[in-house]
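These are the structures, in structure tokens.
Throughout, read-outs are computed from the coordinates displayed, never taken from laboratory work. Quick caveat: nothing in here was measured; it's all calculated off a predicted structure. Cβ atoms are built from the backbone, for glycine too; each structure is taken alone.
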Structure 1
Amino acid sequence: MSGVHFDSYTEARAHLKDLLDAAERGRVATVRRDNRMTAFVDRERLRYFLASVSPSGARVVAEAGGWSVFIPGLPVAADGATLDEALDDMIVALREYAEDWQDRLLDVPNHANSWGLVQLVTLSSDIQLREWLVGPAS
């Protein structure tokens, strides 16, 4: 099976299994609606790709008897008495930012480019986000 493309929502709905099968296999799967084309992508493939092309750039700093985690350029930071607490707090902060972005920030000019981050955060488990922030546990 090669990639699949449907020229209308109605046609795609009638062939939904083919569309999902293609996406799950990593094949190109698209649907045209009016003048727009939408691609369907397997969740884990998209999450893996976003994580690999968008390193977190997180900074972890020991200070004042605790730890701080921040990502330069993002309005997200976290603190904790231990590194694990700071990372847990950062994961919560990232999830809150992703929710705020989807609710009200996606059209705000200085947040519009956070689409990839929001997708990555939403598609990732806490363990995957921790690894994205500081690398795999040794």
Structure 2
Amino acid sequence: MKIHQLSVFLENKPGQMIGPCRLLAREGVDIRTLSLADTQQFGILRLIVSDWKSGAALLREAGYVVNVAEVVAVEVPDRPGGLFQVLEVFENSAVNIEYMYAFPFGRQDRAVLLFRFDQPDAAITLLQAAGMNVVEDVEVYNRIET
């Protein structure tokens, strides 16, 4: 139920994001979604790709510093309050959300929220108990159109 995310560390200066994207495109690794965060010295390009093992190996071979982390994907209605419903699940819990980002899912009126939790297994248990759809990796890695 956890999805593998690649975090690529880049210098925080113009033109740094194109290299990893070019490499993945050239080798046929599809980027499903991404997030870019920065500090003064470096950026973190977080990627969900079609083949995380190949993507990580390609990037490392090219000299990039890559970390693989497990994130949890939750399908929500793509409407006002979709995020709120998920956040309510954690309001009185000890589970911390370290970061999150979102993307449209390809299913009508649905979106996916990707969360990095400090306790992912506990988070999944809470989400499922609340009736939330925790998305399998194959659904995110392979585009689903309905």
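The maximum of mean count of other Cβ atoms within 10 Å over residues 50-57 over structures 1, 2, that is, the highest value, falls on 2.
With Cα Rg over 2.2 N^0.38 Å, for residues 26-89 alone derived from the coordinates and found to be 1.42, which of 1, 2 does the value describe? Of the structures listed, the value fits 2.
Taking mean projected area of the Cα convex hull in nm² as the criterion, the top-ranked structure out of 1, 2 is 1, with the highest value.
Which structure, out of 1, 2, was distance in nm of label points 7 Å out along Cα→Cβ at positions 34 and 58 derived from, given a value of 1.1? Checking each candidate, the match is 2.
Which one of 1, 2 has relative contact order in percent (Cα under 8 Å, 6 or more apart), as calculated from the coordinates, equal to 16? Comparing all candidates, it corresponds to 1. Which structure, out of 1, 2, was helix-only ellipticity at 222 nm (-39500 (n - 2.57) for each DSSP H run of 4 or more, over all residues; to 500) derived from, given a value of -8000? It must be structure 2, since only it matches.
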